Structure P
Amino acid sequence: MVKRYSKTPVGAHYGLRDWLLQRLTAVVMAAYTVGFAICLAWHKPATHGDWKAIFAGGFVRLATLFFFLALLYHAWVGMRDIVMDYVKPTGIRLALQSVIGGVLILYLIWAASILWR
């Protein structure tokens, strides 16, 4: 006789949080894209100085950094799921996930350094 101490089956909600967060990051990226497109249509930057003026404000920098955070988390969940689905040896899977995570962190540092240069 098997005794179950939990009312929910094990693993029934595995990945639901990441799935929802990935959808939320897609909404954040879409909202930023629409907002930035409106900003570009309004200001029509033609020179490097015009582009610098757009990103001079703290709000645009922060919104852009938030966009990159959403983008990189979105990419992490997608790449992690692909690696978990198709790479079966645990050592190789862990190594690939580590490399992907490291590269995404470096991208975030790079984006922040560009925005606050």
Structure Q
Amino acid sequence: MSTQRVVTGAHYGLKDWLAQRITAVVLAVYSLILFFVWAGSGDLDYTGWSALFGSTWMKVLTLMAVIALAWHAWIGVRDIYMDYIKPTWIRLSLQVATIITLVGYAVWTVTILWRL
């Protein structure tokens, strides 16, 4: 008698688990950089923060952190929706609304960063 493994559902598994960990590390590193910049500069005023975020390296780093945050949030919220929202039309509507919101936040971040 042969045993066959029956696989059901979406095949996210390891890829999403790894993405959650990598995006968490990116966000932690970004937070540490912000903390050390703040601690090393003393009390930053608007001019100091504006100069910091005016540099290209900080814009790129911030954009990477926002993309990591959006991806991290998407995986977590999507899993919550899949686990707890059973009617398909409600779950899909919430997923679409979440995607639109996260993409909107990322676009908004780009416009803010490159406006400085």
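Coordinate-derived values only; no laboratory data. What you see is a predicted model, and the numbers here were worked out from it, not measured in a lab. Cβ atoms are built from the backbone, for glycine too; each structure is taken alone.
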Between P, Q, which one scores greatest on distance in nm of label points 7 Å out along Cα→Cβ at positions 38 and 54? Q
Cα extents along the principal axes in Å computed as 73, 31, 21: which structure among P, Q? P
